[in-house]
Structure 1
Amino acid sequence: MYHKVSLLVMMLLAVFFHANGQFDTSQGACLSCHKDLISQDVVHDALKRGCDKCHQSNGQAHPQKDVKGFTMVNTIPALCYKCHDENNTQRIVHSPVQKGNCMECHTPHSSPESYLLKKNPTGEVCAQCHNLESAKKRFKHEPVAKGECAKCHDPHESDFDKLLIKEPPALCLKCHKQQATEMKMSNVHPPFENNCLNCHNQHSSNEEKLLDLTPQNLCLYCHTDMQKKMDNSTTIHGAITDKRSCINCHSPHASNEKRFLVKDTKTLCLSCHDRTYTDGTRKIDNISQTLQKSKNIHGAIDKVGCTGCHDPHASSNPYLLNKSFPAGSYASATKENFALCFSCHKSELMEKAVTTTATGFRNGDKNLHAVHINGEKGRSCIICHNPHGSSNDHLINDKTQFGGWEMPLRFKPSENGGSCAPGCHAERKYERVTAITEPKK
């Protein structure tokens, strides 16, 4: 038995030992024993060209138990830099590179991972040193979830903080093509233009879209004036209290519309107000349907849009109106109570009992608006007029809600006046006089 072992050792030595007393470090000779070194998918290119690119014999007999017969031809990282470019020339150098510890991340022979990394995926290599608590929240950035740290970070060196390949937003726009297109729009949100990380977390978040906070809180962090307005208002637009909040109407990145709106004002409002909303005793009609069926549209909508009368965020006036207007059917007939209407219409319509110019709703020179809106129980404009649109002239309603009763108005226009026969009185006609001057006071 002893002679057989001796013979085997002599045969192995014959394989490795040259006539000049050195060991054979060609690939074939080494791999007769060390075949496992190339068993992985990715093999070090230097190894393909021969083990002696990195190893040299030290004169010791090989193989011997606990005795190394080979040494490295140079120290690391100098040995690595014989073939690889040095990675310590830029502003920020990764600590292992700076210390010359290439083997901290790479294996020298073969690996299942590209670049001869010790673990697969890349993120597992990074996690050996980096505590990635910031990557463990509910929503993960796709490269983080896949362990593709090198999608954003250079593992060796960079001129940018955090070893980033590029600075945001240029780095982010490499993958986020839609946002790259938004960057070219006419109105670009400054935080987006400056740095995506102003609003998003680069690794993970408990908020969708990797936001640092909920959409509302994130917007109000900068828009403190809007926070103050909401705090001082009795009614907040439902679009804001919704989960998506501000981004229901505004693009957080960019838009070709003013105020970063996702659509033009009228189209945007009608994309939600195309149905009837009921909240307890309060009802909001289907405005889109009203406008589609109406022959006459309120001029304020055509000229200014919905925001001519309504505040899109918050208000202490009913219906999110910009100025005061009665919430019910009656109110004291003062200019202040009907401030919204009188921001466009002349207050003489209510204040002058006798006129030939302040209103077309008159019998002779008797102002019939003043008849309806006077005293402590002045009728609200919307009892007779629809503030959005109507099939009738002068935006007159077909019916009006009067308590629990839908009261018909039965308005009929004529060449120089008209008539109405609502449920509150019998048919009455009116005819205007043609004089164009006011009576002397």
Structure 2
Amino acid sequence: MASTSQASPPTTEQKTVITKYMWLVLITTMLGWGLDGTDGVLYSMVVQPAMRELLGASATPAQIGYYGGLNIAMYLVGWAVGGIAFGILADYFGRVRILSIGILWFAIFTGLTGFATAWWHVGVLRFLTGLGSGVESILGANLISETWNNKYRPKAVSFMMSAYALGAFLAAFIYRIVGPYGWRKVFFVGVLPALCVLLIRRWVHEPEAFEKVRAKRKQLKQCGQTSEQDKKFLEFTLLSILRGEYLRPTLICITMSICALIGTWAVGGWIPSIIREVLQSQGVAASKHLALVAYGSMVYSLGGWIGYVTWGFITERIGRKPTFAINLLGSLILAPVLFLFVRNQMLFLCGLFLIGFTFFGYFGGMAVYVPELYPPRMRATALSFVNGSARVLTALGPFVTGMLVAPFGSYAKAAAAISSIYLLGTIALIFAKETRGLPLPED
């Protein structure tokens, strides 16, 4: 949705130049988002042993699924609340400052989760961790969009988002090394993201687009301007995205985001548990499960990384909507086929790779697409609200998946049923706007 006034078209040189600072912003935001991915995936890998220890040896698979899913839901609720709050703050106080606070916050509470002595301790700490986790992708995507405002922007955002899959791959590696020492040690590793704050605060500054917005807000308040245009510019950002010309794209993007997030968490979040079920059905010794779960998760994450990275390239060739369609229809078909019918280990690994490609590619595409619909004064708010409000509903996904384990009889069948949510995304996509080739909206 373009705003009423557009910036002057960039010159040919501006469209193609890539500076050292652009690379610096890309690297630092990738670090923050990647380590966030490590944190989220590590929990999915230790949820079964953690809940089994905290609930007691007599805990049934249904109980583990119920309380484990509840704790994932708490994390996602925290992510939603924190993401919306920090996103709004970033439109007023700066992307870099709020990003640093968010990273430090989630790193501290991830480490503290290792000290939990009851299942609800984990839930509370995962909620607090989520408050900080919600900011990395949102502000990272905004920083990249406003720094790489040229022909390479979609590719740069895709690379930044791909760091989550790299973080997931790192989580599988950490689990392979640290997992044998217990789930608590795995959480202690989660304090590593705090180191990113040192790099970000030292080397990254606020984007020019944000500085212009901040300066204009200050000027209008000092001058006491009361024109309708000035009032619109000073309007609270959350109200701005929920009325007028921005209401339609906000509702469409929320619907699309719900599908992306449910696929990533309510389905993908249980993949380690599904792998264990496949191994058990094949009679594989329990002593070999840890290593094979780690390897399967690595393959899933590798597919996700390629899905992230290639999204920016594919969408520049065929457009935003066709690329989203590939992700949506691929996920809708692949998930139930793989989870319900494939039991050969090699084919299952190939399927995990393809599902990672479609799941994460779609999720990464939202980070490219949403900033293209809003001007800088409300851009962080828009992306955070689209992400956060969808995540409130998404929080029910892992919980519902866990609850469905008992009536469906397995994690695989429950996840396959939940994957039908991608049909909703396909319908919403019909009404979305194509933004390929258009400049970022300006105030």
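A few points about this structure:
- Taking FRET efficiency 1/(1 + (r/R0)^6) of positions 168 and 328 (r between Cβ atoms, R0 = 30 Å, to 0.05) as the criterion, the top-ranked structure out of 1, 2 is 2, with the highest value.
- Among 1, 2, structure where relative contact order in percent (Cα under 8 Å, 6 or more apart) as derived comes to 28: 2
- Look at FRET efficiency 1/(1 + (r/R0)^6) of positions 80 and 408 (r between Cβ atoms, R0 = 41 Å, to 0.05) for each of 1, 2: the largest one is in 2.
- Which of 1, 2 leads on distance in nm of label points 7 Å out along Cα→Cβ at positions 88 and 344, largest value: 1
- With distance in nm of label points 7 Å out along Cα→Cβ at positions 160 and 304 derived as 1.9, matching label from 1, 2: 2
- Here the criterion is FRET efficiency 1/(1 + (r/R0)^6) of positions 176 and 224 (r between Cβ atoms, R0 = 41 Å, to 0.05), and among 1, 2 the highest value is seen for 1.
- FRET efficiency 1/(1 + (r/R0)^6) of positions 104 and 312 (r between Cβ atoms, R0 = 41 Å, to 0.05) from the coordinates reads 0.90; which among 1, 2: 2
- Taking distance in nm of label points 7 Å out along Cα→Cβ at positions 48 and 360 as the criterion, the largest value within structures 1, 2 is that of 1.
- helix-only ellipticity at 222 nm (-39500 (n - 2.57) for each DSSP H run of 4 or more, over all residues; to 500) derived as -5000 - corresponding label from 1, 2: 1
- Origin of the derived value 37, 23, 20 (semi-axes √(5λ) of the Cα gyration tensor in Å; candidates 1, 2): 2
Every read-out reported here was derived from the displayed coordinates using simple, explicitly stated rules and does not represent laboratory data. Remember, predicted model here, so these are calculated numbers, not experimental data. Cβ atoms are built from the backbone, for glycine too; each structure is taken alone.
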